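Please find the structures below.
Derivation of every value follows stated rules applied to the coordinates shown; laboratory data play no part. In this text, all values refer to a predicted model and were calculated from it rather than measured experimentally. Cβ atoms are built from the backbone, for glycine too; each structure is taken alone.
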Structure P
Amino acid sequence: MAYNLRENLEKGERLCGGHRMCAGCGSPVAVRSVLRALNPEDHAVVCSATSCLEVSTFMYPYTAWKDSFIHNAFENAGATMSGVETAYRAMKKRGKIDGTWKFIAFGGDGGTYDIGFQSLSGAMERGHDMVYVCYDNEAYMNTGIQRSSSTPHFADTTTTPAGSVIPGKIQQKKNLTRIMVAHNIPYVAQTTFYGNFKDIEEKAHKAIYTPGPAFLNVMAPCPRGWRYPSEKLMEVTKAAVETCLWPLYEVVDGKYSLTYEPKKKWPIEEYLKLQGRFSHMFKPGNEWMIEQVQKEIDRNWNELLELCSLGAVAAR
């Protein structure tokens, strides 16, 4: 897709305003960006696992979705969409449906990294022609900001409160993007809204129009859970990318490639200081936490650079 910002902005919105997502939330920005990658003449069926996104955009009988929308349980977005895609193929084969339809599932990290991982993994392994989009806000935000396996190391949540006993979440964040690459699917990408939205919309278009299963992992900050002012949304995602905490890359048929490389990698403090969930890391005596996180980021970044420079192909 030849990316043109003006043309993309002129496309009609498929997630309309009037929903009840919080100001400064990354989730609706992620959804609008992904749906804008659809060709205007194509139809879509969208499903969403139970989440902030679902409860705030679909309050029966009102909906913010302009495409066909299915709300399913927390754990089965992948299974739901794989069933719909199978039904579509059967109906089209029998001449009962016309036009081009695309199938897109959305889930937060709780419904993707954790509770919904089994159905997601099954849908990808079976090879359904669908896209699964994880909008990763790094905790169970809809139910009270509890930790998930996507929650970063040392983050303060309601179930990993930072204090004198524990320093926040004691485990590192699960690398789901790499796990999805191991499914040997045609397209996997990690992205967020950065700059002029070119990266996320180009990757969304590739994911949607690549035959077979595709997975997008989109960093989608949460102002309540991450504790940043709502107007700082874009600053947070920029810092995540420039520190290489959240690198932008894609894996096409197993081949890794960076889609953005910072000219000069920022120190991780530039990202951590923007968010209240990491404020305890800056207290005297806690410098070791920042040092440890920096080491983890450096290691992960160097591993990714090696995969990309070698043109590495995932084991088949």
Structure Q
Amino acid sequence: MLISFSCVEEASPGEKWKALFDRTWPHYRNWFLSEGYMARKGYLTSYSELKNHMPELLPLYEQLVELAGGGDLEGRFLSMYSPPAYMSGCSQVAWTKGSTSLIRNYDYSFKMFEGTMLSTKWLQPVIGVSDCTWGLLDGMNASGLAASLTFGGRKVVGEGFGIPIIIRYILETATNVEEGINILSRVPVHMAYNVTLIDTSGNFATLYLSPDRPPVVVTSPVATNHQVEVEWGDYASLTGTIERKKFLDEMVSSPYETETTMLKRFLHPPLYNTNFEKSFGTLYTIIYRLEKKEAEVLWPDNQIIQSFDHFTEDRIVPMMTSARKGLVY
């Protein structure tokens, strides 16, 4: 199985972002309307909620809507307010022993993978893997803050924002973990998600977010796909969330693990997942090295290294197979 992964640099919203939107919009439109036109919030509600909770993003949002054609449906979609439900299976760890980094696997359906890393200078320089064309699955900013999301393993759906736009908001406006926590504590989410934050000081936190209860801030550097306890047993069994978290907890506590050995762990089971036919295959592994302001994206047969100082626009087509043993890079 093959996927495409592109790296795109554009300081301000322009033709490159528009090309990304035009390429993905037919698929996103079908997804956004999958429950019917009236199931989604209206434009005025979406605009008002974005203005109320993330006002700093409003000028960017208006630019993007105009680039997307200025339509009502495009505006509602780009607000990312109360979108359809979606879930992924991911693992992530904030690493602080000898270096400061955020490492994660993103497990999802390859059919719904945007496959784009964006380097932008909107409110501040940000590098991250995009979702819904301007949201982020994970990323870091030039202030030295990194953030990553996983699905929280709960069926509840409410009114709030899709988590990718909140990750974008954090990285555009926050400079450290404390500021990120403040944002996550006040911006409503529409589903259960776990977000891990880490900054260059070595401060880190994981937040358990839900639309029906207050955020829970934990000092764990590890997050998989459940929160304080497992609440959706079938999903937990399908994704192995308990096993993955236990494995990561043991690796973090081991005195023999380093950033290099931990990164290699992500390219092998139980963290690396090949269940592509059930939409939970590992589509990429990424590490954000905060001291170097560097992001490295990895697959079993390929890799890309990008930074704020040296970002190269590129497109690769990695082979999505089971991880190779003894991988050296």
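From which structure (P, Q) was mean count of other Cβ atoms within 10 Å over residues 242-249 calculated, if the value obtained is 21.2?
The value was obtained from structure P.
Continuing with the same structure: Computing FRET efficiency 1/(1 + (r/R0)^6) of positions 34 and 154 (r between Cβ atoms, R0 = 25 Å, to 0.05) gives 0.25 for which of P, Q?
Value 0.25 for FRET efficiency 1/(1 + (r/R0)^6) of positions 34 and 154 (r between Cβ atoms, R0 = 25 Å, to 0.05) corresponds to P out of P, Q.
Supply the structure label, taken from P, Q, corresponding to semi-axes √(5λ) of the Cα gyration tensor in Å with the calculated value 28, 22, 20.
Q
On to the next question. Can you tell which of P, Q yields 21 when relative contact order in percent (Cα under 8 Å, 6 or more apart) is derived from it?
Working through the options, I get structure Q.
Among the shown structures P, Q, from which was the value 1.00 of FRET efficiency 1/(1 + (r/R0)^6) of positions 130 and 186 (r between Cβ atoms, R0 = 25 Å, to 0.05) calculated?
Label of the source structure: P.
Match the computed value 21.5 of mean count of other Cβ atoms within 10 Å over residues 210-217 to one of the structures P, Q, and report its label.
Comparing all candidates, it corresponds to P.
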